[in-house]
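Q: Next up: some structures, all given as structure tokens.
Read-outs: derived from the displayed coordinates by stated rules, not from any lab. Small disclaimer: the values here were computed from a predicted structure and weren't measured. Cβ atoms are built from the backbone, for glycine too; each structure is taken alone.
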Structure I
Amino acid sequence: MASIGRNAGATARTAFDLIILGGGVYGVMLALEAGRRGKRSLLLEKEDFGGATSQNHLRTVHGGLRYLQALDLPRFFESVAERRWFMSNLPALVHPLSCLMPLYGRGLKRPSVMRAALLLNDLLSRNRNRGVGAGQRLPGGKVVDRRYTRLAFPQVERRGLRGGALWHDAAMPEHQRLLMELLRWACDLGAMALNYIEGESLLLNHDRVGGVLAVDRLDGNRHEFRAPVVINAAGPWCRGLAQRFDQDHPRLLRRRLLLFNILFRRRALSQSALALVPPGRPGRTYFVHNWYGRMLAGSGEVLLAGDDDNPAPGGEDIAAFIADMNDAVPELTLREGDIERIYSGILPATAAGKLAAREVILAHGEHLGPAGLFSVSGVKYTTSRRVAAKTMKRIFPASRPQPCAPPAAANSGRWFFTYDWQAPPAWDVNSLRPLVEEEAVVHLDDLLFRRTGLGENTRRTLELLPRLRPLFSWSEPRWQQECARVHALLRSRP
């Protein structure tokens, strides 16, 4: 399986079919889909791979149940198909997740309506298990009685409880490994990827794209990377990058919506994920995920007004989130001190401030901009591969994707660490050495937060730091600087 190196000078001497700017899941999927079509891509990421919105999600791969409510069948079918793609290709990283919603007979969340919705969901997703391994297949949904709901969710609010809606989706508990295994798969198909390299400007030849001029943020050196196609997949920064390379295109990111999820220092409320609706707020549903036995809840929403590149939810937003949790489950009595970590990321919003429904794929040459420049603004992790495939079809209409399976190592379960995992006294830290050497680990926090889940548990992170020292040949001053970076990140948490 290909590794991810970091030699910008040698890479600049290589010819590519396309350059992708942005190392989140959309950029990675573009590289993968390009490789499936025999196109050689270069992915450039100005920070570390998967370090922004792609790192800060709820770790679920949703089908399309939510879209049935609005009868948005195209999004429903896309979501079901892409969930199946993840589960059939990466079964060690994406697996079934049972979901339970307590029902109280209010509005659309009453048993008769949910029974019909689940039946329709099963009917329209009847191919959901095609090509999926036996242990990965998703059962049909059903409405369960009060007793089942109380047993599955002991802290459920019992007043007015009529039962529960039970269905199945998918989870990706090792989300860091998922993104990196996708990137390694892309590199196995011919892609190259460089982190901490920022695209500064386009290289043009008579209004046609010839590549990008980029700066290495580690040493300040500039390099010219050559390709006739450049794709801007910079996530929250895609509109700004489009403006820098061409002109402002507001539809790429009309408004910015900060979504945030909270990992609590609490045991999970149920073996299932829970869909909870606070009383008095029928339009607001929180998804409380059982992540390795811990309570991960989301998502809160904050419409952003400024241009802050790294915004965080304010105290009032966090307080409202916790209040909603306590209203939905009165026995919880959550407090801000129960927070382990807040994950937040920016997604595109409509002019009205709602989460955008569709991706945007923009060919700048069709709007008097440079030919060969494209911008992609996506919304969902689940459909990132489908958006990448659409983009490739638009750019290279004559190419056809070849069927290919991921390398076996992608499903080996390597470098998985649960929240409660503790390094035993005899643990050999050198088990991480291949990861450090093969996945362009530049900083210590790359290893802890974006290659593994070792950084999810603050206490464990602090205990592990001295034991990680043999992995790096850094000088002692450099090691101290790297440890200081990790401490600063941990202090920035609530």
Structure II
Amino acid sequence: MWSVLSVAALVANLVTGAPAPGLFDHPCPGHPGYECGSLSVPMDYSRPWGPKLTITVSRLKATGPRRQGVIVYNPGGPGTSGLYKADILPASVRQAYDYIGFDPRGVGASSPVSCVDGSFFASPAADPNPASEADKARIRQRAQFYARGCAARSGAELPYLTTPNTARDIDEIRKALGERQISYYGSSYGTYLGAVYGQLFPQRVRRMVLDSNADASVENVWYQGNLDQDVAFQGRAEEWFGWIAQYDNVFHLGSSMRAVYGSYLAARSRLAAAPVEVLGPAELDAVIVNSVYFDTNWVANARALSDYVVRGDASALLADARDADPTSAASENANAAYTAVSCNDASWPRSWGRWDRDNSLYALKAPIETWANVALNLPCAYWPVAGQQPVKIDGRGLPPILMLQGTLDGATPYEGALRTHSLLPSSHLVVEQGGGSHGLYNRPQVHNGCVDGYATDYLLTGKVPAGDVVCPGHSLPTP
């Protein structure tokens, strides 16, 4: 059975090549130039006649005379909105393509889900690093409570928040737009979503850029991928500490990586003993997380840490903790959607003994992030829905696609990106040697003309390099 919008989209596609009537029916409030709309999709694609979900979509029309179609964007997560983010693309690409952003199912304005009251994440949060078996019991209890809350608050929608279903939603967007094919740009988790979309709908892909790539191999999706991330994360954090040490005359946190690491640990212990309002050790760790993801923030974050360690001034760290506000409805929704998709996408270990054993070992070599990742993902051990088998990616039928990857990316490790590259025979890899920022394309503060040149040329002409290519890393910031 077809919904009214699906029928209209089919007719528009066959007859005019134009978007279905009413898809973009109003300007997006507060976002000049963008048009907004929504479409209805099956909650369960195996029962298209059943309950529906609403997917909210935005468009910024191509500004140039030679329109090449649409480019759909997903920034990652899962749980992150892609609405109103056309500036992620350079002006030349925006001239050629209609930018299509959307809130994935369960996120923001697209039938949002919830798991707990925002107060569950009240700051300062408990230290994620367990010092005793009692601390580990607390982590388990919170995870069990959270999983039960997801089942109670999200109800019938919960089992259908998956990457394959989000990929199917993208194809419904394509149909509603009246497009025979789409181009796609995804970063972080958005690369996995893109790979799954390409696997399910290879003939619908015109061009595809995958930036900072998640490991799409079946055996590494989510659980092992998080363990691998812990190790890469540690290496990137230590690189930042080493960079701070080079500027000890500025930050006064130590003249070696180990000395700076020690300053961070001392600050962490101090905040554990005496939090400053909403700032505790977990909130300090969030600054490290931010620095691992984006070296554009290295200077500001190092100054904030220095202010606290050297002068006892926590104001900058405190401002960061307040800005994060994990208790907000938007943050709670993002966390709920992230958890639902990741738990549903794969079969996670159900034994606490397995989690404890694996993560205790990993914490020996990667202590900064390991237990925080456990706290984030442990609800999957108690999830009310059985995890599915991840989609097996082989890239069959895909046109040439372009992958971008930094060798020191802490969030999506280089080794995992290479595995994804091997699963996609038509992919061409542009490597930023020594690059560690998460998200490479058209990032003004992380400008790499070599990387940007390959990606823009590909999106505008379809040209790919003859083989994999290596670009020099971008310059690190200077305080």
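Q: Upon calculation of mean projected area of the Cα convex hull in nm² from the atomic coordinates, which of the structures I, II produces 23.3?
A: Computed on structure I.
Q: Consider the structures I, II: one of them gives 0.90 for FRET efficiency 1/(1 + (r/R0)^6) of positions 108 and 452 (r between Cβ atoms, R0 = 41 Å, to 0.05) as calculated from the coordinates. Say which.
A: Going through each structure in turn, the value belongs to II.
Q: Something else about it: Work out which structure the value -8500 belongs to, where helix-only ellipticity at 222 nm (-39500 (n - 2.57) for each DSSP H run of 4 or more, over all residues; to 500) was derived from one of I, II.
A: Source structure: I.
Q: Could you tell me which structure in I, II was used to calculate distance in nm of label points 7 Å out along Cα→Cβ at positions 44 and 460 as 4.9?
A: Of the options listed, only II reproduces it.
Q: One of I, II was used to compute FRET efficiency 1/(1 + (r/R0)^6) of positions 220 and 404 (r between Cβ atoms, R0 = 25 Å, to 0.05), and the result was 0.80. Which label is that?
A: Traced to structure II.
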